Structure I
Amino acid sequence: MRKIVFLDRDTIAPRIVLKKPNFPHELTAYPTTRPDQVLERLAGAEIAIINKVRLTAELLAHLPALKLIAVAATGTDCVDKTYCQQHGIAVSNIRGYSGMTVPEHTFALILALRRSIVPFREDVLAGEWQKSGQFCFFNHPINDLGGARLGIIGEGFLGQRVAEIAKVFGMKTAFAAHKGSTGLGPLYTPWEEVLETSDIITIHCPLTPATANMIAMPEFRRMRRQPLLINTARGGLVDETALEQALEEGLIAGAGFDVTTPEPPPADGPLMRIARRRNVIVTPHVAWASDEAQQTLADQLIDNIDNFVAGHPTNLVEGAF
C-alpha cells in the first residue's frame, strides 16, 4: 500500500471532489502545512501532493522514500527540481486546465479598469447619481478596448488565449520579445517597443531567475502611453515598490493584480497600500480558480499519480526526472 500525503488540501476549494487513486493506497490530506511540519508529515511517503508548500533540497534529503511530487498547479518553483533530478524523484504538474478561467479573469480586470466599473459602483452607492440631477454622470474615464494595443508578455498557452479574446474585442496585439533577447522571429515585437506603445500590458510568463522583477522603474519609465498593467501570472515578476511609485508618478493608468509577493501580502506591503486606489484592483490569486477549472485540475492531479504508478507517467516536469 502506497502512502500519499497532500500537504495543503485547502488550496483547492472544499466543494471540489478529489477522486480516489486506482491502486491500493493510504491518503492523508492536511488543510495546510507549515515548513516545520513537512518532514514529520512526509515521513515514509512515496507520493507528496503539494500546491504551494516549498520542498527544498534540505527537506528532500531527509525523505528517502519519496518517489513522486505531484504539484497541484502549473508552476513548480516551490520544488528544488535540480535535487529531484539528481536523486530520481519525479515531479509532475497540471497543464491546460486554465485556458478559460485565467484569460477571463484577465479581461475582467481589464474591462473593470478601462471602464472604471469599481469607482462608478462606489459613487452610485455613495449617492452621486442622485446628486448629479441627470440620467448619468461622468466622474471617471471610460475607454473602449476596440483599437487599443495589448502588449502580451508570455507567448505560451495562456498568452495565446488572451490574444484570441483580444482580437474579438478588436484590439491590436503584440507579443513581447523576451527581455534582453533579439532575433526571436516574426511572432515577437521588441521588448522596448511593447513597453513604449501598449495601452495595456498583461503578463503570462513563469517566474524564473531571468524574469524576477522584469518590470521595475526603468521599464515603467519607458511606458509612454501610460498603460494599464495586468498580472495574473506570478508575484515577483513586477517590482511592487516600483509599481507603487509608478502609480504615484502617473506613469501607468492603473493596475490589476491577482498575484503578490509573498502571498498573502503583508498588511503594510506595497500591494495593500495601493489596493484602495480607484485605478487598482487586487484579487487574492483566484484567476485560476473557477469551479470548472479546479475540478479539471483535481482530476488531472490524480490522473498524474495513477499514470506514474502504472508506469507511464504524464506531465513530468523537464529537468526534474
Structure II
Amino acid sequence: MMYNRVALIGLGLIASSMFWAMKRANVAGEVTGFARTQETRDTARRIGLCDRVCDSVAEAVEGADLIVLCVPVGAMGAIAAEMAPHLAPGATVTDVGSVKRAVIDAVGPHLPEGVHFVPGHPMAGTEHSGPESGFAELFDNRWCLLVPTEGSDPAAVARLRSYWEALGSNVEEMEPERHDLVCAVTSHAPHLIAYTMVGVADDLGRVTDSEVVKFSAAGFRDFTRIAASDPTMWRDVFLTNKDATLEILGRFTEELFALQRAIRTGDGDHLHDYFTRTRAIRRGIIEAGQDTDAPDFGRGGVR
C-alpha cells in the first residue's frame, strides 16, 4: 500500500478511473473524493466511487498523504488556495492537467512549506466525462508524464512514479515547457482542428445535417469523437497553453497551405510523398502499442 489516504478533488473520467485502478492495484488505504456539485457527489455515492465522498475540500484533504487535483486547469489555483490550510505536513499534491507551466504557476504559491508538489499528466482519456465514465483499465500501457518543480522532493517523485506504474502507466519525467509543447502537438492542436472541422460542417449550408450523420463513417466520425470532449476542460487548456498551441497551429497552417498548393497545381508527387511520411508515423504509433490497427480502432465497435 503506497498511500494511506488519497484525496481526489474533482470526480470526472480521470478521477473515477484512478479510483477503480487504485482498488484493482490495492495501493491506497482509503480514497476520499470531492466534487463541486451536489449532483456529482450524489452520483459518486450511488455508484460507490470513493470510499468516502466529502461535502467540502477541507474534509476531503484532511489527513491525506496524496492529493490529486482532477479539476479543469483554470480552477486549480482557487482549489489550491482553498485546501492549503488543511494539508498535512509531508503530503504530496499532484494534478492531472494537460498543461503544466500554468498549473505550476497557479498552484505552487499556495502550498505550505513541507507539502510536496509533483505536477503530473496521465495521457489517457476518452471523449466521455463524468463520474460514471471511469474504468480501471484507462491507464494501462498509457504514458503518465511527471513534471517535478525545482523544489520537488526526489523521494516524493519516486513514490508517485511507483503509484502511477501500479495503476498501469508507463512513466516519464519532463520539463514543463517541453511538456506543454509536446502536448500541443499530440493533443491540443488535434482537438482544436477536430472542433474546427465539425464547426465547418455545421456551417456549410450545402451539406445537410442528415447527410453529415448518415455518411460520417467516411472520416468525419473520428473528428466528432474527440470534438465531443469536455468543453470546460478544453477551453481552459487552450487559454493556459496559448503560446505552444499557437506555435503548432502556425506550423499546421504552413503545412495546410503547402497541401492546398499541391492540390491546386496537380502536384501528385508532393501529395503522395507527404501521405507516405504521415502513414509511417501512424504505423509507429501502432507498433509502440499506443493504438490498434483493428477496423474499429479498438473502440468498442463504433459505427
Structure III
Amino acid sequence: MVTTSKNAVYTALVGNLGIAVAKLIAAILTGSIAMLAETLHSMSDTFNQVLLLIGIKTSGKAATERHPFGYGKEQFFWSFIVATMLFGISGFISLQQGFSSLISTFRHIENVNISYVILAISAAFEANALRVVLELSKRSIEARGDKFSLRALLYEFQESKDPSTITIMVEDSAALLGIAIAGIGIFLSNQTGNTIYDSMSSLAIGAVLMAFAFFLARENKGLLIGEAISRQDYKRIVRLIKQIPEVNKIITIRTMHLAPKDVLVAIEVNLINGLDTDKIETVIDDIERKVKQAIPYVNPAKVFVELENDRVSDLYKRRSK
C-alpha cells in the first residue's frame, strides 16, 4: 500500500490512543508523575491527530467566490493549532505536575515493572508511526533523484510543505525522547528511593515538549504567512524557462504554497525583440508548460505570466480575461 500523509496521521492516531490508555493505567498503578506527564502527552497527541485530519479534510474544499484560491491553508492553520496545544497543554501541564510533585513529601512509586512494560510498548508504537512518516520522506527524496541519507532527510524536513508530515515527525521524535526520559526517571527513583528523579523527569518532558512545539509553531507560521516553493523547485523552473529561445531574461519569479500540493506562481520575463502576437502567445504557453514540468502538481490556472513592455503586457491582460 502506498503511504500518504493521511495514512501516517491515522497510524499515529490509533497508536497514540492505545498508548494514552495504557500510560494512564500505569500512572494510576505506579503513582509516577513522569508516567502521568507521558499520559497527558499521549492524550494531547491523540487529539492533535484528529485536528490534523480535520485540516486535511477541510483543505480539500472547492474554491468559492470569497476564497478563489481554495481552502488549502486550512491544513496549515490546524497544524499551527496542534503546535499551540502541544506547547500549552502537554508542555505546561507536565511542568506543573513536576513542580507540584517536587514539594510533595508523601509520595512513592510502586509496581515499576508495569511502567517499564508500558514504556517499551509505547516506544514500539511511536517508532512505527515514525517509520511510516520516514517512508513518506524517503519516497520524496528518491523521487527527486537523491540518495536517502541523514543529510537528505534534514533537507527534506526543512523544505517540506506538508504540515501533517512535519507535525507527526516532530511529535513522534518528542514522544520517543519523552519515553526515554520517563524511563530513566522511574529507574533512578526506584533504585534510590528518592522520587525527585521522577519529578525531574516530568519537568524535563515538559521542557522537551515546549521546545519541540515552539519549533513546530515557527514552521507552520511560515506556511500560514505564505512560504515559497523549495529552492530545488525554484532552480528547476529557472533552468527550464531559460531553455526557451524567445526569453531574453527572467525578471522575477514569485511563488507561494496554498497547500502542500497547491502553489501560486507569478513569473515576469523579458522577451527578445521582433516577436509577433502569435509567437508571444506561444511563449506564454511554453512558460506555463515548463512550470508544469518543473512542478507536476501545479494548477495551470494559478500560473501567471507577465511580459515586459507595453505591447505584450496589454496582450497578456486581454488573455487573462
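Matching task: -23000 is the computed value of helix-only ellipticity at 222 nm (-39500 (n - 2.57) for each DSSP H run of 4 or more, over all residues; to 500). Pick the structure from I, II, III. Don't skip to the end; give the middle numbers.
Numbers: I: -8500; II: -15000; III: -23000.
Matching structure: III.
Taking distance in nm of label points 7 Å out along Cα→Cβ at positions 77 and 269 from the coordinates of each of I, II, III, which one would give 3.6?
Of the options listed, only III reproduces it.
Out of I, II, III, which has the highest value for distance in nm of label points 7 Å out along Cα→Cβ at positions 13 and 245?
Largest calculated value belongs to III.
For which of I, II, III does distance in nm of label points 7 Å out along Cα→Cβ at positions 37 and 261, calculated from the coordinates, equal 2.7?
Here the read-out was taken from I.
Can you tell which of I, II, III yields 3.2 when distance in nm of label points 7 Å out along Cα→Cβ at positions 173 and 213 is derived from it?
The value was obtained from structure I.
To which of I, II, III does the computed value 19.1, 62 (Rg and Dmax of the Cα atoms in Å, for residues 53-220 alone) belong? Could the numbers behind the result be given before it?
Values: I: 21.6, 73; II: 19.1, 62; III: 19.6, 66.
The structure behind it is II.
Only the coordinates and a few stated rules stand behind these numbers; no lab work does. Please read these numbers as outputs of a predicted model, since none were measured by experiment. Cβ atoms are built from the backbone, for glycine too; each structure is taken alone.
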